[in-house]
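Structures are listed in the sections that come next.
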Structure I
Amino acid sequence: MSTIGRDRLKRLARLSDGKVRRADGLQLLEGRRLVSEALTAHRVTELFVRDEAAARRYAGMEPEIPVHCIGAQDMDRLAEVRTPQDVIGIGPLPSLLGVDAILAEHRRILLLDGVQDPGNAGSLVRTGAALGLSAVLLHGPTADITSPKVLRASAGTLFRSALGRVESAGALDDALATHPHTLVLPVVHGGRSPREVRVPDAFLLALGNEGAGTSLAGDPSSALRITIPMSAGVESLNVAAACAAILGAWL
């Protein structure tokens, strides 16, 4: 158990700001579930709790991680959500691998292409992790996956996934040319039903902005375009629901 200065607490309370996170190389982990997932992944460097009893409990569980007892008011200042939290963690920002490194190590991958809504981005990561996808690639103006909103929506499953970034559509095409992965592109019309195609042995499921879709055209000879059968009058699904429908039919 240890104490912490007021200036440091003020700085940590600003980690909800992406610029501060990037400058400090740290992210905020609110609540038991996120902290538990991050601890399992060895992604926690400090813990903050409300009272001495909790401080002793966490100090006994994680003796190598500093535990700070800062009281209820300071905990509420740190937390972004209004529901009182009994533990908050601080951990390093994740490192993003290149697309080649991700394709070399993972067979089933989620590709987020311009998914700007933090709730959708986190839900997609959670759905992919639940249905067997082991890595996440980011492309375009996708929501900051280190933000508290994305972390909460992912329920901590971001800590279970390898993370990478695709710098351009051309870089993705080049990487796919040397790896066996099929690029899977959900489209509103003109694709094949996921129930009628054989699941590729290795694939990237690219999901984009709900209205605009993905910006990745893909090689027409190799990309697999998927259309989810829907009742008449229903134009499209929320992107997280579309992800669940495709993976649920396949895996």
Structure II
Amino acid sequence: MAPRQLVVNTAISMALLLNCSYAADDAALFGSLKPADYLTGRFDPSKSRLFACINDAGVPVNEWRHYLRKEAAAALKKMYADFRRENPKEPFWVQSSTRSFLDQKTIWDAKWKKLQAGGEKDPLKIALSILKYSSMPGTSRHHWGTDFDLNVLRNDYYESGEGKVLYRWLSRNAGRYGFCQPYTAGRKGGYSEEKWHWSYRPLAAELLARWNELYRSDPAVFSRRGLFSGSESAGRLAPEYVNTINESCR
């Protein structure tokens, strides 16, 4: 084989190898879903081979069926078992887990209507009020199957009694299982502190990077008119709220 042809064949082989690696990474991250659909929650986790129902894993939950990525579910099962061994009487349950775009839209639109009914007319002010604790549809970490909420969705619950026991244990130990708290106190912007919200960093960090790639490629996908209440006003705020997280979650 001529040297020039060898170089050409090598270059083609490398290109094919890189393309195969990229495709394999996408399959590992998104399964059969399009990345944009996965990252914005436009799928049913109960029908994805990447997800597991944590109700069947022995982790306490509320009355709903809850789904997480299999890796996150396995880590949560181990973390719960260790917490329970050390704290046999303290409550621990999953209050919320993976949410779809439609789930998030339902939450967002209901809060929007309530604030409008209360007399607020400025769409940006309404959006900023909701964004203290709730994500815009398409921007929630709960879409990714890596994040879940525990017990009670109030910070004061975790400042005394049983909630304080849980939060202190998680703060000291959750990192050993791959979990971090995205919304801590002291951040300069983004959502308010959420002591109940925990994330499986090994997957979430990569999905965060891929979400940012999606936004850079087409910001309008988050701000089209009619996407959700006030989307044309609030969509541009998405990168700040998605990215203003605790550094340990990056």
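Laboratory data are not the source of any read-out in this text; all were calculated from the coordinates shown. Since the structure is predicted, the reported quantities are computational estimates derived from the model, not experimental observations. Cβ atoms are built from the backbone, for glycine too; each structure is taken alone.
Have a look at I, II and say which one yields -10000 for helix-only ellipticity at 222 nm (-39500 (n - 2.57) for each DSSP H run of 4 or more, over all residues; to 500), as calculated.
Comparing all candidates, it corresponds to I.
Out of I, II, which has the highest value for distance in nm of label points 7 Å out along Cα→Cβ at positions 106 and 234?
Result for distance in nm of label points 7 Å out along Cα→Cβ at positions 106 and 234 over I, II: largest is I.
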